[in-house]
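J.: Below, each structure is written out as C-alpha cells.
Nothing in this text is a laboratory measurement; each read-out follows from the coordinates by a stated rule. Just so we're clear, the structure is a prediction, and the values are computed from it rather than from any experiment. Cβ atoms are built from the backbone, for glycine too; each structure is taken alone.
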Structure 1
Amino acid sequence: MAVRLNNIGIVVEDLDRAIDFFTAIGLELEGRTAVEGKWSGRVTGLADQQVEIAMLRTPDGHGRVELSRFLAPDVIEDHRTAPVNALGYLRAMFEVDDLDAVLDGIEQHGAELVSTEVVNYENVYRLCYVRGPEGILIGLAQALASGSRADA
C-alpha cells in the first residue's frame, strides 16, 4: 500500500499575510481559489461553507501547505497561541538549506523564535520553532555537514 502526504491544512484570518510568510520560507504558491457548495460541506461536515484557499508547495514538489480562510461559517475556536505541549495539531517542520537566511527573511513577516536560540541537535541538525503571522507555529531544520539524515 502506497501512502503519500498530500498537504497540511492551516486555517488563517489573513490569507495574503500567510502566503507571504510561507513564500519567504521558500514555498511556492501553486494556486488560489474559492471553495463552496454542498460537495465541500459533505467532505468537511460544515454545510454551506465558503472558503478561500491557497495551495503552496515545497520546491521539490513533495510537500504542500493548504491555507484556508473561512468566510462561512464563522471560525469557532482559536488555537493559534497554544503552547507546544497542547493536544492536537502542533506544527509542520521544514528542512531548509540556510536556516539563518530563512530566519532573516521571515522576520519581516512577523516571525519570532519560540525560544531565544537555534539549537544543535546531536550535530545532525540546527533546529528551531518559529511563530509566524497569526501565531502559526512551524519548525525549521538545517542539516549539518558533520551529520546527515542517513546517519540519524
Structure 2
Amino acid sequence: MFSQANDILMIAALFDAAAAIAHLACIAIGGSAFRFLGAGERLAREFEAGKIQPILVTILIAFILFSWSVFALSGAGMLGVFPFTKWILIAISMVLITRALAFPLLKSYFPENSMKFWLISSGICFVMGMAHLYGVMTQWDQL
C-alpha cells in the first residue's frame, strides 16, 4: 500500500525525469529548443555552430535530473532504499528550492531570459523541491 508520501515522491521522480527528457530534447530539436527552455542565446548559437559544450552541459544536466528521479523512486520504495537516500533527497530539495528563490540573483547571468521564463521555471523548481522535501520528511523513519 502506498502512502501519500510515496505518491508525492513518485510524482517528484516523474517531474525529474520529464525535466531530463526536456533537456535531452534540446539536443534532438536544436537551437530553438535551447532558447525555448531558457538556456540562453549564447548556448543556442554555440549548439547551432556545432560546438560540443552545449551538448555536454545538456547531457550532464539530464544525467543529474535522471539520478534525482532514481533517488526519488528509491525514497518512494519503488527501487529499494539506496544508501544516503534521505540525505540526497534533502540535498535535491535544497538545490531546487534555492534555485527557485535565487532567480533574482541569477537573472543578470542570463539577461536574454524573460521575466515569464524566470517566474515559470522558478515556480516549477519550487514545486519540485517542496515535493522532494515533503516526501523525504514524511518517509524519514523508513529511509
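J.: Kirkwood radius over Cα pairs in Å, for residues 29-100 alone was computed and gave 14.0; which structure, 1, 2, did it come from?
T.: The correct label is 2.
J.: When distance in nm of label points 7 Å out along Cα→Cβ at positions 13 and 53 is compared over structures 1, 2, which one is greatest?
T.: Comparing 1, 2, the top value of distance in nm of label points 7 Å out along Cα→Cβ at positions 13 and 53 belongs to 2.
J.: As an exercise: FRET efficiency 1/(1 + (r/R0)^6) of positions 45 and 133 (r between Cβ atoms, R0 = 30 Å, to 0.05), calculated from one structure in 1, 2, equals 0.65. Which structure is it?
T.: Label of the originating structure: 1.
J.: If FRET efficiency 1/(1 + (r/R0)^6) of positions 85 and 109 (r between Cβ atoms, R0 = 25 Å, to 0.05) is calculated from each of 1, 2, which structure is the one that comes out at 0.50?
T.: Value 0.50 for FRET efficiency 1/(1 + (r/R0)^6) of positions 85 and 109 (r between Cβ atoms, R0 = 25 Å, to 0.05) corresponds to 1 out of 1, 2.
J.: Can you spot which of 1, 2 the value 33 was calculated from, given it is relative contact order in percent (Cα under 8 Å, 6 or more apart)?
T.: 2
J.: Still on this structure: Suppose you compute helix-only ellipticity at 222 nm (-39500 (n - 2.57) for each DSSP H run of 4 or more, over all residues; to 500) for every structure in 1, 2: which one lands on -25000?
T.: Checking each candidate, the match is 2.
J.: Taking Rg/Rh (Cα atoms, Kirkwood Rh) from the coordinates of each of 1, 2, which one would give 1.00?
T.: Computed on structure 1.
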